[in-house]
Structure 1
Amino acid sequence: MHVIHFAAECYPVAKVGGLADVLGALPKYQRQLGINTSVVLPFYDKTFVRTHYLERIYEGRIYQGGERLNYEVLKEKDDLLGFKLFLIRIPGLLDREEVYSYPDEQVQFLAFQHAGLDWLCNAKMLPDIIHCHDHHTGLIPFYMEHADQFDLLKGTPTIATVHNGQYQGWMDWKMAALLPAFDTWRWGLLDWNGLINPLAALIKCCWAYTTVSEGYLSELYQEANGLESLFLAEKDKAYGIVNGIDTELWNASTDSMLAYNFNLVSIAKGKKTNKEKLCSDYGLNPLLPLIVFIGRFALEKGADLLADSIRYSLAQHEGEVTFFILGSGDRSIESKLVELSENYSQHFGVHIGYNEELAHQVYASADYLLMPSRVEPCGLNQLYAMRYGTIPVVRATGGLKDTVKDINIYDGYGMLFDEASVEAVFGAIQQALSFWKATKKRELGTLRKKIMKLDFSWDKSAAKYIELYKKLIE
């Protein structure tokens, strides 16, 4: 079976969020289970492409709104990622440094999808399944069925994965002039409330769709940024499959980014040594419990709740707790956190920006990971944290409530809270500190070992996707 994944991100080629981590791991684990997997991405002028050998395997051209666009398909020669990686390059359009935020972003992803299918048809590279990820690839199933240019792919099963339903790729209908010629009687499949909506088109036209957790699938029926009725109407082809993590990459005993590697036997020393290094770098006290946040400073992540929650906690428990935050995003959130760290420099550290190596070090050093998310389709940070013996303190939403079991119930191992509010986050921090004071070192060590042993690898989830592929083919 040959499966081709189309996506905008893939670690380590280009990463903005969790989508990249999924595309860097799921195809690899599927390949280990005997599936021939490939990933197709736009070309980005990033470190990966400058340091790896890419061979040009195809050259072609498409017409977008009357403009001729020449494209080339580049392949990473040695399959170093564990699967075949293809990059589509269009000079001046798909050869930029960043993944998102360009004013002509819609034009970029339209060209990416068009060129990708043009290549597959002309090169007679016909897969058994095409797997599309989020709205950036949302028009592919529609094109395959209703654009004559891609007749060779007609009838090929398509599966969609919704990583985040809040972003849908809306376009004014004037953009239709840039689309390849299609059966105009089918225009309604592209439309949602008077706009071209690639995510809506993806859900309407794919053979099956998945979400990245069962909890998030249920939430989309209630809150999907205007697509609630569509997800409900198409629920018979819906599946919730929780994301996994790459346990080869996220492995405390072999992680080269850590100051000190550790395993289940040496976890106490390992956590202590890494924590001392991080605290030394940022002027924090390593003897106090360390609560961290890693992620984008966005409302959906609850990042706007952090400054006040931390301020109240430090005012009431100064000298009893330390905090560290790694992330970037909303400038007002950034400035509030930086100002707070200056006022509490011995108890609160901040690193603005994203640093993959530092993220690994923070997971290995922290005692608690805080995730006050308003929306969290799956969440990977809590899985990374547990892999490194860090206790998750998370809001009970989406994939967080699917993967974290509250410590107050039988066999629990994390802390959950219900509301996305400063009061609720402050209360969760209070609970974490109370647990820290009341728990003996041996009991804490037992809990850390327990969460390190939890199996959130891609093995199970990759197998579920393969079962779905086979069902669609049959």
Structure 2
Amino acid sequence: MLQKNAMTDRLNFYIDGQWVRPADAPVIEVVNPATEAAFARISAGSAADIDQAVAAARRAFDGWSATAREERVAFLERLAAIYRRRMDEMAETISLEMGAPIRLARNSQAAVGLSHLEAFIRAFKAYDFERQPNPEQSEQRVVHEPIGVCGLITPWNWPMNQIALKVVPAIAVGCTVVLKPSEIAPLSAMLFAEFVDEAGLPKGVFNLVNGEGVVVGEALSGHPDVDMMSFTGSTRAGTAVSRASAATVKRVSLELGGKSPNIVFADCDLPAAIERGIQHCFENTGQSCNAPTRMLVERSVYDEAVRLAIEAGAKVKVDDPARDGDHIGPLSSRAQFDKVSSMIDKGIAEGARLVLGGPGRPDGLERGYFVRPTIFADVDNDMTIAREEVFGPVLAMIPFEDEEDAIRIANDTVYGLSGYVQTGSPERAQRVARRLRTGMVQINGTSRAPGTPFGGYKQSGVGREGGAWGLEDFMEVKLISG
């Protein structure tokens, strides 16, 4: 178990079924963002470590891809049982490494990994890997087969959410994998590797190498023996993965940034919609790619919506993530703290009306990467805080005139991950949802169900994660005639 005030060395990588020490690897400190103090050290891998991991995955592929579905299901069910038993350990690790409040870490951050694992087991059991496209052409068969060795790069903001969405479907369908987690939040991934080892996965099927993206991520993306790359992170880093992968024409799946609109019509339950929007935007300290960070409000109720937003935002507390409660914690790193602080300054400089929060740390929190929950009103969609992903607890409120204006503003972005619609009219809700250029739309607070597709349009990514769609991301399609 990790200790908050003690240094822990986790310097080994998990390669070919065992923990191995990299040769001459420099050390990266893992910092607790609530204290700004390092509490663990990991090794920074190299291209040689990636070569070793990819070779192990390549050796394991033929055997693993030929195993029966029942054998893979049995492994996934053992993995789920271990995850369930060690859930608290996972939650505490995530809270320490990226600053999620312990209640959020337990009930959402850690729990969502298990939820995805269970949903993939259901989808995998039901999936039809061989199909007859036309009953009148019985000699034609379409077969779905594992794509091969997969490189997986996961982020720090929802570490187990993304690891489960990549590792589980890949190994379920018969692929082998090399995982590079974020160096900011690597310890949850290393704990997951312990779960995999305890569950008895054959050696080489799952491998983990830590390190920096510009070194390890680049080596993995450009490796000639990697058949597919699946990446979650910033759009800028996603383009780097795509460029490195292009030389070997490998498949690339990307889950990237967002600037998701939350359209609030005058005919909705306004207090409930505003409260819900504030909570969702500020959850996880605003560090979610699908956060509803642009609140578009119909002009006739805009002033009232701003008042309600200030009221709701003022109730959001910031505190130590180790304490139980519904508060939000710090941002994940010094770099993230500096970026969000800079974006708040830009909002003020560009003329947005600051109605809550603003620059600086909250009162009483002089140490740690804490920022004030911040709301800007009277934002123009051309302002930086409306165009760029802030990735912090910062909301931009934008008025609109009518339905057409709302759709125009909502779609006026390079991103297209999520959209949110608040209205009392079911007809309008469906009409607007179908015109939003986003991969997901949630109406009046309805949640996304486990096993449904997650992903976006435009610069929010390529491909879908979750359920049957997540399985298909890691498969090739083969036609057999005769």
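Annotations
- Among candidates 1, 2, the computation of mean count of other Cβ atoms within 10 Å over residues 140-147 that gave 16.8 used structure 2.
- Origin of the derived value 197 (volume of the Cα convex hull per residue in Å³, for residues 84-323 alone; candidates 1, 2): 1
- Given 1.12 for Cα Rg over 2.2 N^0.38 Å, for residues 124-163 alone, calculated: source structure among 1, 2: 1
- For distance in nm of label points 7 Å out along Cα→Cβ at positions 44 and 428 computed as 5.4, the structure of 1, 2 it came from: 2
- Among 1, 2, structure where FRET efficiency 1/(1 + (r/R0)^6) of positions 116 and 252 (r between Cβ atoms, R0 = 30 Å, to 0.05) as derived comes to 0.20: 1
- Parent structure of the calculated result 26.4, given that mean count of other Cβ atoms within 10 Å over residues 172-179 is the read-out and 1, 2 the choices: 2
- Answer label among 1, 2 for the case where mean count of other Cβ atoms within 10 Å over residues 108-115, calculated from the coordinates, equals 23.9: 1
- Structures 1, 2 were compared on relative contact order in percent (Cα under 8 Å, 6 or more apart), and the highest value belongs to 2.
Throughout, read-outs are computed from the coordinates displayed, never taken from laboratory work. Keep in mind it's a predicted model, so treat the numbers as computed, not measured. Cβ atoms are built from the backbone, for glycine too; each structure is taken alone.
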